[in-house]
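Q: Listed after this line are the structures, all set down as structure tokens.
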Structure 1
Amino acid sequence: MPAPQRLPSEPIPAPSADTLGCAASKLALSQTVQTGGLTYYRKSTDNERFGNVSTPASDRGFLVGVAMRGGHRRRILHGSHASTHDFDTGSIYIRDFTDDYRADLQGGFDFVLIELSRAFIERVNDEKGGARVSSLLPRNAQPDPVLAHLSQVLAGVLEQPDQSSGLFVEHLGLAIGTHLLAQYGAGATSGWSDSGGARVLSRTLEARAKDMLLATLREDASIADIADACNLSRSYFIKAFRQTVGTTPHRWLLEQRVQKAKELLRAPGRSITDIALLCGFADQAHMTRVFTSLLGVPPGVWRRENAA
């Protein structure tokens, strides 16, 4: 007898566990952003007895967790034995998805998590050059101030993903990947290395790249898209752009946006909010942060001192 079909009006039952093995109904916060071979999560709960999590072995890559607050304990099962780990704020763990994972979570938690695909690790290998890394070493409840700082930035991206520039998120992911491979990489083999010659863009490719970056005043373009348009690999493009222009693509774009903002601020009639949107910033606060970091004063002060 065929299974009864579900009527369109019937609600679909929520899954009992999410993709990381957490009971979804017990989470107070569950956020996800996926981009460029990385998946970012924020998972938190005040449930003191959260219970078990488990994920079967797979080829998903690696998972890095960063504790946003202390007081969490987890008992990780390893076959017939177990180990217990206490997490302080800024403590991390690293696990390989190729291993079955079972743990008992206690004391509530708030984690920013980073899932790295193996393809992303290969991209970072290409970016950094030198010896290649094939895997990450496991870690549990180890302090990492660098990842703790980057996770504070990631928390903002997860909270308001639409307010973050695609270029910024891409550079943030590259910074995270580079740090992880440098600190916890294993299985290094000889690989790509620079020949010693300067990598520079031709005038034509430099102009093309800058035109595409400036188009992000209206619409985000990824580094990979711009590199493809220049018929270059992503890693070659980033290094060649820095060598040619003297700064990264993301930094150059911010400088251009601030330059355009200065031109508009000199003329009366437009509000700072309108200028921020015209220049490609998410909002006035975003423009103020970038403007102040580059020029040392906020836009309103600069306008009063430089009015036409």
Structure 2
Amino acid sequence: MKTILVTGSNGLLGQKITERLCAGASFRLIATSKGMNRFPVSDGYEYAEMDILNPENVKEVIVRFQPDAIIHTAAMTNVDTCETEKDMAYQLNVEAVKTLLKICEEHNIQLVHLSTDFIFDGANGPYDEIAAPNPLSYYGMTKLGAEEIIKNSRCKWVVIRTIIVYGVVSDPSRSNIVLWAKNALEKGIPINVVDDQWRMPTLAEDLAECCLLAVEKDAYGVYNVSGKDMMRIVELVYRVADFWGLDKSIVTEVSSASLDQVARRPVRTGFILNKAMTDLGYNPHSFEEGLALVDEQLKKIKL
């Protein structure tokens, strides 16, 4: 049985990987994050506190557990915060990767690294794995920088790029675009949503499954992994409203420019998923299937 160590296990993707492995333990899981474990179940895996910015701490934890693979989900992902706090973004998104790579090379560990559609400028989406990157934001630059360092390393590596991840965890304070839209519309709060950006939103369970497939199949290289439905962000919100029978009239369509955001966003990303489907057996849910799963999980939390 392979041992997998997950960084950022308190995040949405990290918790979904934990959930998946607790449900069927085909791997031994070491969940790591900064601070206390926030996953509601403590059986079926081991948890270790690990500060990704402390190289000595990182090395001690990894050497102690001797994983066969590391799934690196920890990152600074708030695009505007990365623009205003560049030093911290670089530390978390690039320097932390260098630390992991050094240890992976020394101990022959596979590194599965999470990246983003924001390495692209959005002029020619959807993209395949060999499309030329051109990030518009500092966030995108740091994630591309990490990819380039990984590709030049001597360890076994996989880069999994993804787009707008959504899903449910037990901590109600953790949100994403689907939960944000649902909650606002349920409360009758008018919302402004961009009508000139296209994405392929990704169910967290699908992304978690693909990360595990990459380890299971001992994959190597870059994989673009997202949902299969391309839509404008405002259409995403309309589809959320339709699914839960909510009032769409309080949604105002606005242009990206009108939001005056700190960081630039790509207009149209999206991924061609053939490589992940063929090599890894990736088979994502449709967006409505994903919403049905979210609905089911929200009902369980309320019980």
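Q: Out of 1, 2, which has the highest value for relative contact order in percent (Cα under 8 Å, 6 or more apart)?
A: 2
Q: For which of the structures 1, 2 does the calculation of mean count of other Cβ atoms within 10 Å over residues 36-43 return 21.0?
A: Label of the source structure: 1.
Q: From which structure (1, 2) was distance in nm of label points 7 Å out along Cα→Cβ at positions 172 and 228 calculated, if the value obtained is 3.5?
A: Computing distance in nm of label points 7 Å out along Cα→Cβ at positions 172 and 228 on every structure in 1, 2 gives 3.5 only for 2.
Q: Rank structures 1, 2 by FRET efficiency 1/(1 + (r/R0)^6) of positions 100 and 276 (r between Cβ atoms, R0 = 35 Å, to 0.05) and report only the one at the top, that is, the highest.
A: When FRET efficiency 1/(1 + (r/R0)^6) of positions 100 and 276 (r between Cβ atoms, R0 = 35 Å, to 0.05) is computed for each of 1, 2, structure 2 gives the biggest number.
Q: Here log10 I(q)/I(0) by the Debye sum over Cα atoms at q = 0.11, 0.14 Å⁻¹ was calculated and came to -0.65, -1.08; which of the structures 1, 2 was it taken from?
A: The correct label is 2.
Q: Still on this structure: One of 1, 2 was used to compute mean count of other Cβ atoms within 10 Å over residues 28-35, and the result was 20.5. Which label is that?
A: 2
Q: The value 2.1 for distance in nm of label points 7 Å out along Cα→Cβ at positions 84 and 236 was derived from one model only; which of 1, 2 is it?
A: This figure was derived from 2.
Q: For FRET efficiency 1/(1 + (r/R0)^6) of positions 140 and 180 (r between Cβ atoms, R0 = 25 Å, to 0.05), find whichever of 1, 2 sits highest and give me its label.
A: 1
Readers should treat all values here as calculations from the given coordinates under stated rules, not as data from a laboratory. Values in this document were obtained by computation on a predicted structure and should not be read as measured data. Cβ atoms are built from the backbone, for glycine too; each structure is taken alone.
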